[in-house]
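Listed below are the structures to be examined.
No lab work stands behind these numbers, since they all come straight from the coordinates. Remember, predicted model here, so these are calculated numbers, not experimental data. Cβ atoms are built from the backbone, for glycine too; each structure is taken alone.
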Structure I
Amino acid sequence: MPVLLMFVSVLLLGCSCCGVALLLRRIPRRVMARTERPLFKIAYGLYTRTRLGYWFYKRQLKKARERYPHGHSSTQAIVFSGVKVVPIPVLSDNYSYLVIDTTSSQAVAVDPSDPVAVQAYLDREGVTLEAILCTHKHWDHSGGNKALKKHYKSCRVYGSACDDIPELTHALADRELLTVGHLQFQAYFTPGHTVGHMIYVLDGKSGDGPDCLFSGDLLFLAGCGRMFEGSAETMLKSLDTVTSLNESTLLWPGHEYAADNLKFAEEVEPENAVRDRKTQWVNQQRLEKKCSCPSTIGEEKEYNPFLRTHCRDLHMALDLQRGADEEWSHFRARVLEEVRRRKDLFKER
């Protein structure tokens, strides 16, 4: 089959969370070896910059609603004094979130990719949507913005001006603070997955509980997002932003990738007792189709290989050594790049 015809046919078959990973898996390795980057760039460009990407998202949404009428996983809300965090399972493995100020019945939605599902949770909780926090432009995180903004006229949509986020009303700068009711968030600029990716940290003082990180596609339980629009150096700086947070911070990621990520983590760093215990717990959760989040930043530092680029054990496992005159940050970026490369190959098996 000609490469172009194969490319178009794969696009029409469906895709994974960002609309491009399946493309590379379907192309024979002899062809991919010659054309991976050009094809990847074309597919990614179509997904992010054309109506085809939106059509892809709508098709995924329809299929997921049919396959998972009650969501891909069962979730449990966490309640602090005056604050309620509600995970919403959407699409085939995404999570959106409602963060509710229970004293005023005002709500914030994080990455509301399925507006119907998010609205159902808003109705169930009896709250009003005041703001949307969008981590990045990909449709599986921003696809519900327009419909929800149409329904809630005064709803504010936050995000980075560097990303083409639908219905954006308030562009945020790095470490900018924002408030909704009694809820206080801080936005962090974390490029790498996209040029304008942002994460949001709910101040635990909003509800007398721990801080909560809504990480989008920067960080997952035991994993991190692909570097679609940034270098390893850029992604490393963004991940270092995460590791600077309080270790008790709860991690609420954008996808349910825990089981697969932990399998990979075992491959690159076999001797890790903390990870082994976490794997047993996650496997039991997933066996019962239960949500695996949240974890904590402290936990992630113990077993997430993408946060362990400073660890000698990982360097030895990857057979990487720092050059005599190599800067530490450059070496760590090389480690991150190698971990990412191996994870991409691991996923394609």
Structure II
Amino acid sequence: MLRRLKISRLSTRCCSNFVSRMRYVSRLKEDDSACAAALQNAHMFLFHRLDPLLQRCQQGTFSPVTLRTTDVQLILERLGSNRTLLQESVLIGSSEQNQLQFCLDLGELDQAAVEQECGGRFMNLRKAFFLLPEPAAPLVAKGQALLRWHQTSGFCSATGEPTRRNQAGSQRVCSSSGITYYPKMSPVVIILVSDGKRCLLGRQSSFPQGMYSALAGFCDLGETVEETLSREVAEEVGLEVCGVSYSSSQHWPFPHSSFMMGFHASVSPAHPQLSVDHTELEDARWFSLEEITCALQVKTPPRTGDPPVLWLPPKHTIANRLITEWTDRQQRPRDQIQV
């Protein structure tokens, strides 16, 4: 009995930090007074018209500028802003060190003045996202998504009356009908298609130079994810998938908060020739294991004037995860592959 009790206490200690953090954040979403008090000793990530405040690190990467609430208060005072602006902060979560994290958009203030005060610069997330390290990129994306939702959800779609947010920023309520609104995401499937020896990647004209990625598309109303991915592959490259397996999921900030579900899909080696829909894609083609293996070693995007090179989405993206999984399977001895 004593041994069982010791094991139970050990298990509790191993998971208590995560569980306590999640429960604490959940409580703050329901208790405005507790959230307002917690805001006074939090870490803050700043945005300016939805552009995150970043600082350059070594090797050309970036990291978000992290300030304490007291620092932000002083900055607001020096720039002549009303300190009540701080109450517009939105709760993002809690770090593993139990440090609460909030974000705030300072779009009403002069951008250059804020940058000078904070020692960083505001950067368009589309440009910075691929240069942010893995722990920071999802955090910044979540902050931007929540701030964008609040900026576009000020009125009830049913009554037209203003909506009021709670202190944490996790919901908005219609002042007239009491309807509660929560942040929304659009479901998207992202698919890495393979014929057994090669994988299929495509690119849009908006992609950085040389970048190819897995195919992706939004789910239509009434569709299952399996139906969506089959339709998207058929529409974009004219192929019919014959096998599907789930990989993982990821929040994606573009264009406006998507929920991406990643899949591997197979087509028959005797597939018909690719028929690329150029209204959807600029290009799509098959890549060998050797080409993909080399591309995974490229760490930064090619610059204008550099020799052409295949560049893949960075490690913290679900597209990279799918490509890496496919590469690992191709390199694994056939007798180790579990069916």
12.3 is what came out when Kirkwood radius over Cα pairs in Å, for residues 182-253 alone was calculated for one structure; which of I, II is it? I
Test item: distance in nm of label points 7 Å out along Cα→Cβ at positions 142 and 294 calculated as 2.5, pick one of I, II: I
Looking at structures I, II, which one was helix-only ellipticity at 222 nm (-39500 (n - 2.57) for each DSSP H run of 4 or more, over all residues; to 500) calculated from, given that it came out as -13000? I
If relative contact order in percent (Cα under 8 Å, 6 or more apart) is calculated from each of I, II, which structure is the one that comes out at 14? II
Taking distance in nm of label points 7 Å out along Cα→Cβ at positions 94 and 110 for each of I, II, the highest value is that of structure II
Taking FRET efficiency 1/(1 + (r/R0)^6) of positions 158 and 230 (r between Cβ atoms, R0 = 35 Å, to 0.05) as the criterion, which structure among I, II has the greatest value? I
Ranked by distance in nm of label points 7 Å out along Cα→Cβ at positions 166 and 310, the structure on top of I, II with the greatest value is II
Starting from the value 20.7: which structure in I, II was Kirkwood radius over Cα pairs in Å calculated from? I
Kindly point out which one of I, II the value 0.98 was derived from, the read-out being Rg/Rh (Cα atoms, Kirkwood Rh), for residues 102-277 alone. I
